[in-house]
Structures are given as structure tokens and as C-alpha cells.
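Please go over the structures that come below.
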Structure P
Amino acid sequence: MPVWLQTALLLTLSNVFMTFAWYGHLRFHSKPLWIAIIVSWSIAFFEYLIMVPANRIGFSELNVSQLKIMQEVITLAVFVPFSVWFLQQPLKLDYLWAGLCLVAAVYFIFRS
């Protein structure tokens, strides 16, 4: 499996954990803050267990700017369905515009 694909798959999985850690507690905003913090930190631990190896694998062939842009694209790709499905937020046209900006960022950071 190519390094960029291994990296993308691991970053996607870590981003699912990250998104739940950072935003999942918003669905349960009636719970005390301390519970949200403990649960979020617990989820984030598993996110780091995946993200750190993903970046190390990716850094063997990609530079740090390419890793960061890849992460941002994956973040938006994970966050939009999460916010619509889990948090029941409306789908906005702004997500499309943000995605197009990231496509441009990918082009510029990966061109030779």
C-alpha cells in the first residue's frame, strides 16, 4: 500500500476520534463540563495513538506542509457528515466553498 494512502487512511480514522473528542460532547450539553472534559480527553488519547504513527509514516515520503494540508482536507471530509448526521446541523453551501479552497490548497502544496 502506498505511503500516502496508509497516511490518509490512518489520518481519517484518527480524525473520526478527534471530531468526536472535540465536538461530540456538544450533543450532550446538559451534562456537567467536567464529564465532557474527561470523556473528550479519553477519546483524544486514542486519536493520538493513531495520528502520531500516521504522521510518522507520512513524513517518510511527504513533507510537513503536505501532511498538514492532507489533514485539513480529511478534517473537512469527516466534519461535514459528522455535523449533519450526529449534531443535526444543516448542510450549508459554505462547506462547498471551503472544500473548493482546500482543493486549491492541495493543488499548490502537492505540485512539483
Structure Q
Amino acid sequence: MTSLPPVVTTVLLLSASNVFMTFAWYGHLKHLNTAPWWIAALIAWGIALFEYLLQVPANRIGYTVMNLGQLKILQEVITLAVFVPFAIFYMGQELRMNYLYAGLCLLGAVYFIFKT
């Protein structure tokens, strides 16, 4: 079995990590909005554990081929790519032009951070 290139492994792990992160940060707004905040926080911490179990190795692997700034911008792009479908399909928010504008700004950030 051949292993995936570090960048691919990093993107896959960070993408999965971001799914957990997004649910930990925002899922309680839909399901636990009447529960005390500390219950939502404890549940979010439990979900965030899985996020960290993926995010830490992703960053360690990514750091072998990318610098810290590149890792951060990659994380932000993945975060927006996960957040927009979550907001629209799971939380029932409307698709807004500001998501597109934010994405375009991130594309500029990707260009400049990965420019050699």
C-alpha cells in the first residue's frame, strides 16, 4: 500500500477535523439552545476532542512540507469550505454573497502565502 503525499494527508485530516470543529462550535446552537451553557460547553468539548485527535497529526504532517503560514491559510480555506455547507444545509441559513466574497479573499491569501 502506498501512502498519500503529506499535503493530501494534511488536507484530508484537516477536513475531517473541521467537521468536528464546526459541530463543536455551532451545533449546540441548533440542538442545545435551551440547555444551560455549561452543558453545551461540555458536549462541545467532547466533540472537540475528536477534532484535536485529527488536527494535531494533520498539522504535524503538514509542517513537514509547508510552513506555519501556509498551514494556517490552508486551515482557513478548509474551514470556510466546511462551514458554508454546514450553515446552509444543517443550520438552514441562506446562501449569502458574503460567503463568496470571503472565499475570494481567501483565494488571494492562498496565492500570496504559497507564492515562492
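What follows draws every value from the coordinates through simple rules; no lab data is involved. Predicted, not measured: the structure shown is a model, and the values here were computed from it. Cβ atoms are built from the backbone, for glycine too; each structure is taken alone.
For structures P, Q, calculate distance in nm of label points 7 Å out along Cα→Cβ at positions 68 and 92 and state which one comes out highest.
On the way: P: 2.4; Q: 4.3.
Largest value of distance in nm of label points 7 Å out along Cα→Cβ at positions 68 and 92: Q.
If you rank structures P, Q by mean count of other Cβ atoms within 10 Å over residues 28-35, which sits at the top with the largest value?
Numbers: P: 8.8; Q: 11.5.
The maximum falls on structure Q.
Of structures P, Q, which gives 1.4 when distance in nm of label points 7 Å out along Cα→Cβ at positions 20 and 60 is computed from the coordinates? It traces back to Q.
Match the computed value 2.7 of distance in nm of label points 7 Å out along Cα→Cβ at positions 12 and 76 to one of the structures P, Q, and report its label. Of the options listed, only Q reproduces it.
Comparing P, Q, where is volume of the Cα convex hull per residue in Å³ highest? Show your work: numbers first, answer last.
On the way: P: 102; Q: 123.
By volume of the Cα convex hull per residue in Å³, the leading structure of P, Q is Q.
Looking at Rg/Rh (Cα atoms, Kirkwood Rh), for residues 36-83 alone over structures P, Q, structure Q comes out largest.
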